[in-house]
Structure 1
């Protein structure tokens, strides 16, 4: 057996809540310092030519009676239980991750027994299942704090080391490689150099570059985010100018794409060192989907339900954190006074609840928005659609955008716990923040986000 030279950027990305549940189960079903094993069954995602990500679709930690032998020196599962796992998961075309522990609290190494067993196992699963699954293996110390991961070829002859991430974001995994912080951010050092480095490495896809999205990009850009993918098919119009910073009458007359306008905002902050891809298309476009897959974070700031639905589906498919931003203004019939709201929603990474099962977007509206024009006109006539764009003002958009930026800052720096997700609503003129009890949003049988384990 030999170690492969690093040919591809391969990572295993486990949602933090799922990882916590997995670790708790691993520690629960162990006595003293016995070795223990657990399994993830993953979908393989080819993000780009050289980048591959494995996403867990289910996990299993065996009960004590599933072992034929379990001790500090090794373990053996019962043949019946092991075959049950393989038939139920590998037959579906998933790849398998074996995670086992070694006694002690030092950084573990794969043993010669591990090498021999995993080599044979890689050949076995590749030859017994039609889709030829791959084996990823991980070894941990007994407290599940220190680890190594590797992926085997299907012939069991070689392997390469891979990265395992069980946080919200995959960036900033090497805190020892901090670069000098630009003097522009010297007053943000209270959050730590590592936080600033993470922000500079973060790749954000922004879907919707209008009144909320443009303010959001300006604020997050000045916080330190330099790598962007901008998705929006619309062009600037004079009606946009009241709420889009830096937009001019000339830009509207020249019909700039909104993505090019937001790119201009970011390039105005960073004359060098930024990477901004402006894609003037809808989120359903295949090029847009490819860029979303390779991003670290998805932000949707559109004014329609269909784009939010698609963004949420892509976030679930590619296991990317999603931040949803929106505002709404209506007139209270009792006194003809305007009521204004902004909403910031971050569904939990890996499922639990999503924008659809939480009724944060309307699937009926999304379906109508995707329908042909004549059906839209019929729906508007029947009262299902208002037929006019929602009113908007700059200051309300700014509250929404700045809150979203603050949440992302908390996500990157670690001072905000998002494991259960959040749903915050600001109401004016009461000037009150309402925070949804997200336990009421959990839907274990949701068609979109339910997970097995």
Structure 2
């Protein structure tokens, strides 16, 4: 079908929006859920601190890599565009399929569940009410995205400011009220699991990565940025600085206040920290912040990821209805609705937060690696905009980034082969569809040129 009659996406986003999207996506529920789980896998604060700092350094390198890719190919769709340009539509389809099937719709379900958990701090809910409320939260965020890119970005910036403000409140209170002695930073305890130091380290790294992923999704909306060459590098860099500082200080306050044993025993680490610092009112404040934080993360992921499905459909590689742009709101409306519906299906079928996020990081790392290889291919071919941002330290830094990502994938395979194969099976469900769409359907239906 000809695209001439289709309205185009508005170019309205700036570097402030890019920064807000990154912060909003990245600072989700993870910082309120993973620190106590990481504490079980380490024996002291310095080990925990350097795990977070090390992942931050890795993501800074990745952020430069994604900034160059996004300015070379400033098109809506992000990694789908880069992988397709480097390796062809089959590889691009598999990436897009994984995004819809497990990677990007799972957070809509999982984070909605966490939001409902914290809403229950104020009101008791039955199991059915919990499910309905979680589905309702997905629907509300879907409505915001459906009715305009700018309203969604405004919501994103507002929730980012609130969540960062809430975390800063924890940080300021923790640093001021615990005192200058360092609190319980010096406490240590033997590792509470018996899987071995190497397995513990990888498990902890995966938890940190789950909490910090998000910088790659800013490029998904490059086609809606006024000046992507300026907006992407600046937005990614400043967003990562904010996330790193906030996460390191938040973990420091958790540890100073609770100590390693208290951190391990905490069911809701942020709530218990605030209760100790300022009393019961602290628990209520942080409960509101967590709900807002989760919804901001769901919004940011939906805003960015729905563009992948839209771009795939435009290229004749997915269901044709997904390329529909709303004539009034100028948003990829069908892709947004599909994201919401599948997020709801995952919520109903898989049920718990732990089940929903299982394998998500593993799949993300696989496509981080594929995207890094795409970067080398596109840089070698000198494809895309010639005035694109160029990441520093080429080729050493991107090569080191790729080696570390591959090592994390391989080591996880080594220690958890069964779970790794199950996770791969989820992604592999797209193979028969890829054969159909790429080898059969695309020959009948010609999409937009790459």
Structure 3
């Protein structure tokens, strides 16, 4: 690129109207000078050709993405992916590792999620010339952009109001066995967990509307038992049913579930698409909960893809009320930094959008509560065990009780072992976890 063409994709951020731009943060590795690579990135993701042949015009000032900050982190002897670098087919003696902040005029695509994602993590980004690795780290949205989104209908406060729980985390439980169990025994163990103290009994993400366990029959059975559990315990309960399906069935499945007594629905927006969740939000009568399946394919390489907090912000925008996402457990392969960044993206002010409940997941049990509470620094989170509740030696009623007892120990400043001396369910949970 000519120097003048490179310069055209740079700007002083103070000179730009902040209400007209998204602020994008990328990490990339380049085989050429970083300044030229970043300019090429902006060109490809916005005004690839900025004028017609023979016409005196230039669309870059209004429509071009602009680099406002460029920081070379390192000069690498080898790229993070020699394979990707080899596909570029260009000799190189060093590779530049770079952080770039780019302001993107969102008037190019408007407040439409498919068009947003096409621009900021589409062909123009991941196939930009001479860039052999790239990751979208974050997006900051101006209030003018956020104003077009409804965000959570219930959010943290709404979920607490539904349950009448204000001073502790919310206890979810994944009903297990998750696949293969017919609706009648499935509903019964969900009921037992509610009696033991579970707030929210949920379908596993792999359990959808299937011939051997339809959404209609599951919600009929659990809708009835939810009300019985409420009458017996004097506590409000939620049945969270998974309605993830083909897009043209989501509204129908929502209506079936709600009519039968399910009072929350789960949708995997990574597989259905976030726009359909935005559509469902306009129709929904109950909270919508996200599950993170298919996300790992985008988030787990530190030098390629999309950082998960980007998806967290978008999910809050389109209307999720709670977000189940990879937590601290080693099975989830998530760093503490990422778990906290996602919790912040759920809870921190974001235009006029309500906070969304963070539910960091991963092989949890009663002993997970104190580390979660200490690390997150708030009671505004959910815990979502499966086996710890439904595989407890005393069954789901004992497993759910062990969660309650685990939190009682935290709130009283006692160790689990101390509190377990007088609480059999917690003692058995500790023994189960130690094996």
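Computed from the coordinates by the stated procedures, all read-outs in this text should not be read as laboratory data. The model shown is predicted, which means the values in this text are computed figures rather than measured ones. Cβ atoms are built from the backbone, for glycine too; each structure is taken alone.
Taking 24.0 as the value of mean count of other Cβ atoms within 10 Å over residues 253-260 derived from one of the structures shown (1, 2, 3), identify that structure. Value 24.0 for mean count of other Cβ atoms within 10 Å over residues 253-260 corresponds to 2 out of 1, 2, 3. Of the structures labelled 1, 2, 3, which one yields -11500 when helix-only ellipticity at 222 nm (-39500 (n - 2.57) for each DSSP H run of 4 or more, over all residues; to 500) is computed from its coordinates? Considering all the candidates, the number was obtained from 3.
For distance in nm of label points 7 Å out along Cα→Cβ at positions 109 and 301, the calculated result is 5.1, so let me know which of 1, 2, 3 that is. Computed on structure 1.
A value of 12.6 for mean count of other Cβ atoms within 10 Å over residues 269-276, calculated from one of 1, 2, 3, originates in structure 1.
Computing mean projected area of the Cα convex hull in nm², for residues 229-404 alone across structures 1, 2, 3 gives 11.3 for structure 3.
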